[in-house]
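Structures given as structure tokens follow.
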Structure P
Amino acid sequence: MKLLLFSDLHCDAQAASQLVARSRDFDVVVCAGDLANCRRRLNVCLDILRQISRPTVLVPGNNESFDELSRASAGWSSAHVLHGSGISIDGVNFFGLGGGIPTTPFGDWSFDFTEPEATHLLADCPTGGVLISHSPPKGAVDVASSGQSLGSTAIRAAIEKRLPHLVVCGHIHASAGRTATIGSSTVINAGPGGMEFMMT
């Protein structure tokens with residue numbers, strides 16, 4: 001299964017159009033959140049991305065809520081919006097968790113969760129498969145431009161316990177395009193340019 005991974009478009013219509021064109025060569029498309037900016041203009045990218053006919057799995061970032069992303073994706077037949085939930089596509093399990101974790105300093109507009117809330121939302125994450133989380137795990141592809149490690153301890157604990165084959169995240173822009181490993185799990189901060197991954 002060939003996957004196209006991306007995150008953090010933040011209303012970049014040109015990047016969205018390029019991903020649509022590339023998607024034809026992939027089996028599944030994965031979006032790790034932040035299509036909007038500060039809960040606004042979600043449809044700028046989503047109206048372009050809905051041209052993707054391949055199965056597309058999305059989680060909300062901290063710039064859009066689960067409800068907002070679900071409503072905006074209505075009528076896009078190949079889209080699956082996940083948050084504390086999963087889906088199986090061609091025998092591969094995908095589980096999604098959206099939002100900023102741990103809570104960001106951005107204020108009330110940001111769609112955020114505490115570490116205990118994230119632990120609860122990850123309770124049903126299956127072993128193996130693909131974990132899509134807007135926020136990265138602590139200590140992997142989570143270094144901000146300030147040099148701080150801003151990832152989630154709850155997400156890291158879930159990875160260590162559930163051993164997903166692949167973890168797709170975003171959120172920390174300075175680490176976009178980077179790859180790390182936690183045990184046997186590959187962790188990719190996808191970024192807006194889009195990255196390829198082959199499930200074997």
Structure Q
Amino acid sequence: MTEMPEAYPLTLSVDYPDRKLNRLTTFFRLITAIPIWIVLGLVVGGTFGWEQDPWTFEWGYGGLVVLPTVLLILFRQKYPGWWFDWNLALTRFGTRFGAYLTLLTDVYPSTDEEQAVHLDIRYPDAKADLNRWLPLIKWLLAIPHYIVLFFLGIAGIVVLIIAWFAILFTGRYPRSMFDFIVGIIRWWLRVLAYAFLLVTDRYPPFSLE
């Protein structure tokens with residue numbers, strides 16, 4: 001039998017809203033998102049601003065434990081569990097916010113409940129799974145992804161605008177557009193897991209799936 005490839009250590013799925021979405025909150029989404037946007041910005045150390053685009057909302061590096069993790073993997077080959085738990089919880093919170101901002105759900109994002117956004121990251125065995133030197137250059141190795149995701153982000157903004165109009169007129173998020181936006185977020189998260197959360201040495205696939 002053909003051996004199935006091992007799943008990437010980060011997985012994301014978002015429940016498709018198979019119902020009429022709230023047109024009113026969709027129309028005013030940038031306004032209704034402000035309170036939770038402020039909360040998220042405070043959690044990550046005030047690194048958020050209106051000048052940032054929807055594809056960078058969850059990369060509030062001021063909140064993620066990145067540089068200390070680099071040093072501990074480098075010198076001790078250790079990834080403290082509570083650092084991982086914090087990074088995972090913050091990434092989940094940011095992803096729920098992103099799903100709300102990109103209209104994937106009209107349920108107001110929770111600070112701690114999973115809701116319709118299912119994000120899982122596998123905790124690494126630092127000694128067995130992680131090369132102690134790679135954290136120094138992972139951000140550099142991920143440059144091809146940054147380039148591709150820049151153009152995907154532009155396409156995503158166009159799709160998001162079309163989806164906004166579709167929801168206002170029909171109450172529905174076109175499924176193909178929904179899957180495309182989820183795919184972009186999933187891709188970004190895999191790059192985040194590799195280059196900044198440092199939970200895997202496995203290079204992220206160039207895929208929306």
- Query: Which structure, out of P, Q, was helix-only ellipticity at 222 nm (-39500 (n - 2.57) for each DSSP H run of 4 or more, over all residues; to 500) calculated from, if the result is -16000?
  - Reply: Q
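Suppose relative contact order in percent (Cα under 8 Å, 6 or more apart) works out to 22; of P, Q, which structure was it derived from?
Values: P: 22; Q: 31.
This value belongs to structure P.
Please compute distance in nm of label points 7 Å out along Cα→Cβ at positions 161 and 177 for structures P, Q and give me the label with the greatest value.
Values: P: 3.5; Q: 1.2.
Greatest value across P, Q: structure P.
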- Query: Among the shown structures P, Q, from which was the value 4.0 of distance in nm of label points 7 Å out along Cα→Cβ at positions 105 and 137 calculated?
  - Reply: Q
- Task: State the single structure among P, Q that was used to calculate volume of the Cα convex hull per residue in Å³, giving 132.
- Result: Q
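Output the label of whichever structure in P, Q has the greatest value of FRET efficiency 1/(1 + (r/R0)^6) of positions 17 and 129 (r between Cβ atoms, R0 = 35 Å, to 0.05).
Details: P: 0.75; Q: 0.45.
Comparing P, Q by FRET efficiency 1/(1 + (r/R0)^6) of positions 17 and 129 (r between Cβ atoms, R0 = 35 Å, to 0.05), the maximum is at P.
Readers should treat all values here as calculations from the given coordinates under stated rules, not as data from a laboratory. Predicted model only: the values in this text are computed from it and were never measured. Cβ atoms are built from the backbone, for glycine too; each structure is taken alone.
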